[in-house]
1. Taking relative contact order in percent (Cα under 8 Å, 6 or more apart) as the quantity of interest, name the structure among P, Q where it is greatest.
2. Using distance in nm of label points 7 Å out along Cα→Cβ at positions 94 and 110, single out the structure from P, Q with the greatest value.
3. Which structure, out of P, Q, was helix-only ellipticity at 222 nm (-39500 (n - 2.57) for each DSSP H run of 4 or more, over all residues; to 500) calculated from, if the result is -13000?
4. Which one of P, Q has semi-axes √(5λ) of the Cα gyration tensor in Å, as calculated from the coordinates, equal to 43, 22, 17?
5. Taking distance in nm of label points 7 Å out along Cα→Cβ at positions 230 and 310 from the coordinates of each of P, Q, which one would give 1.4?
6. One of P, Q was used to calculate distance in nm of label points 7 Å out along Cα→Cβ at positions 86 and 302, giving 3.0; which?
Structure P
Amino acid sequence: MSVEDQVDNALRMVRSSPEMYQRGFDNGYNVSRRLAKRFRSLVLFGMGGSGIVGDIVRDLISTPNRKPPYVSKDYRLQTQPGPDTLSIALSYSGNTAETVTAASEAYSSGSTLVVVSSGGVLSEIAEKHRLPRVPVTSGLEPRYAVPEMVGCVLGLLHGLGMVNSLSEQFRDAAKNLHSFIEGVSADSLRDAARLMHSRVAVVIGHTHLQSSAYRLKCQLNENAKHPAYVATLPEACHNEMEGWTLPESISYIVLRSRYEPPALSSVLDQILDDLKQGGMAHTILRVDSANYVEEILRMVALGDMLSIVLASSKKADPFKLLRIPRFRRLLSMDGRLLKHAEERFKVDT
């Protein structure tokens with residue numbers, strides 16, 4: 001299949017994301033009925049595209065009045081879940097070594113473990129131990145399953161009464177995403193892609209758009225095979241902005257929000273002025289939205305489309321991975337890791 005055909009397929013996947021969010025939400029809600037207890041804390045863990053699901057959910061549900069979930073991307077959870085903790089293992093394939101190992105830790109800690117996957121080792125473990133599993137459509141590249149997996153987690157949390165205040169906003173935002181995506185043309189993103197084409201991309205994110213920035217960075221890496229990094233405000237103001245030089249080598253993508261705190265808005269205005277005065281290539285990404293939940297979903301979709309447009313301009317296949325599969329094999333479930341997980345889950349060898 002040609003690169004042009006794959007670009008078209010990738011854009012179709014973005015256009016299908018509204019249905020994927022809703023399908024996942026419905027699946028998560030159905031599974032929630034198996035869980036009757038109340039939880040005081042939430043732990044989300046996964047790697048790669050599945051790990052980004054945890055980041056997006058964190059930004060969607062974090063409010064001043066709600067304890068934010070803990071998001072882990074490692075073999076170890078780096079936190080201590082307990083009996084009143086809901087632990088959600090996010091692995092599209094179900095075979096991610098780090099996630100299976102972390103799931104065994106969550107299970108042995110006495111927390112309630114829920115698996116979100118399309119199959120694999122985690123699904124087998126869930127079946128054997130009668131753990132709740134939210135199914136995900138199979139046959140996708142993990143990064144293209146992110147909308148459905150986000151929906152899975154939000155539907156599960158909605159059914160447990162943990163996110164009632166934003167569930168309607170989420171479903172409305174997913175439904176309204178159709179018209180937003182249809183209103184974004186590839187041509188409207190070509191100037192931003194052109195500025196990045198021969199430069200390293202630095203995505204500047206902040207507040208509830210941190211996950212959107214990280215998602216864009218990863219999509220540029222995987223879809224466009226492009227070097228990209230994230231700068232998070234306000235932390236970047238205390239260190240890395242001193243290195244924002246080399247105008248011929250770096251292109252900046254600045255995410256703006258209508259919900260920026262006044263102080264941060266002033267900082268972003270000054271950053272853009274500095275970039276302009278320094279002759280630095282930069283692009284502003286901004287979306288219209290009714291609320292911050294809708295803004296996140298739209299920014300994720302816009303970033304996905306930008307990464308695919310850049311892939312097209314570079315003649316890069318947005319589905320094919322060149323290096324990651326080799327390293328996945330190195331990180332795969334070798335005998336020692338599997339044995340360790342089996343012991344924690346008390347799975348027969």
Structure Q
Amino acid sequence: MNIKHIASLAGVSVATVSKIINNYPDIGEETRQRVLKIMEETKYRPSSSARTLSTKKSHLIGVVFAGKLNVDFGHPFFVQVINAFKKQIGLLGYDLLFFSNEKFLEEGEDYLARSNYFQVDGCIVISGDEVERSVFDLDASGVPCIGIDIELKGKNSCYIMSDNAKISLKVVEHFYMLGYRDIGYIGPERASLPMQQREEGFDAALEKFGMKPDPMRKSYSGGYQEEDGYEAMRRMIDGGELPRALFAASDLLAIGAMRALRERGLRVPEDVAIVGCDDIEACRYTFPPLTTVKQDTDRIGKMAAMLLFDLMNKQMDNRCIQVEPELVVRKSCGG
């Protein structure tokens with residue numbers, strides 16, 4: 001399969017296919033998508049060396065995991081976002097280059113130096129805890145960057161995340177409509193930006209519905225894993241301040257909390273109703289199945305790819321895009 005075959009299948013000229021491969025802006029979107037779809041279906045990939053020589057671009061995207069990851073890379077949220085991003089950016093002619101953030105940081109190197117060394121055309125930055133200075137140096141540079149769950153302010157950067165205040169509002173509103181007025185919260189003590197926004201949104205939503213945030217109805221976890229939710233729930237039970245309904249800031253925390261309740265002979269939702277966040281696969285198989293708020297990982301990943309593509313082609317300026325969440329009702333909240 002070569003460029004002539006692609007042109008023939010798409011009903012366009014070889015020059016048109018070449019322009020699409022090299023990201024020229026003067027091609028109609030319908031034609032571009034038709035050619036990209038044929039390239040994907042036939043698994044055609046143009047020579048990277050030829051593209052680099054003709055366009056002065058590497059067609060490489062650096063993947064940066066900023067700071068300490070608060071969950072394993074195997075966490076469904078990140079896997080699904082990266083998969084959607086990889087597929088969409090691949091259709092646009094780019095490959096991914098993953099940057100390690102362990103050894104080279106200890107040796108004093110930085111992401112900007114790495115980006116320049118590999119001549120990446122742009123970077124996707126995934127949020128973690130304790131984000132190092134090197135990430136913000138990259139953000140402030142001329143390298144186009146798209147952030148996932150991390151605020152980037154550089155002139156060549158954008159960032160995208162779920163509307164975390166809306167996530168909390170949907171949870172509290174759902175509890176309110178089910179008649180719950182005593183609502184608690186479990187979330188990480190050292191929270192990332194999305195988790196901070198969820199807790200702030202939770203407090204604001206309580207006030208909106210005439211309830212006051214109560215520190216005694218909150219329990220903070222040491223991390224983001226199921227075991228952290230389990231320990232936070234145990235402390236809440238032992239403290240004697242058990243709410244009638246509970247918002248856990250992630251599904252893993254919620255699943256851990258449900259295990260702690262079950263061990264103490266408490267039932268979900270008869271004794272404590274629970275809602276999580278993320279809609280990971282495991283939610284369908286908990287007992288009872290977990291009500292949660294779905295983050296649209298496919299949309300986040302694809303939109304991140306399109307935003308970065310526009311940044312690299314100087315068709316986008318700095319902005320934040322928030323993606324609408326969706327409440328997924330199952331059995332753990334009693335409604």
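1. P
2. Numbers: P: 3.0; Q: 2.2.
The structure with the largest value is P.
3. On the way: P: -16000; Q: -13000.
Here the read-out was taken from Q.
4. Here the read-out was taken from Q.
5. Derived from P, not from the others.
6. P
FYI, it's all coordinate maths here, none of it is from the lab. Remember, it's a predicted structure, so these values are computed and weren't measured experimentally. Cβ atoms are built from the backbone, for glycine too; each structure is taken alone.
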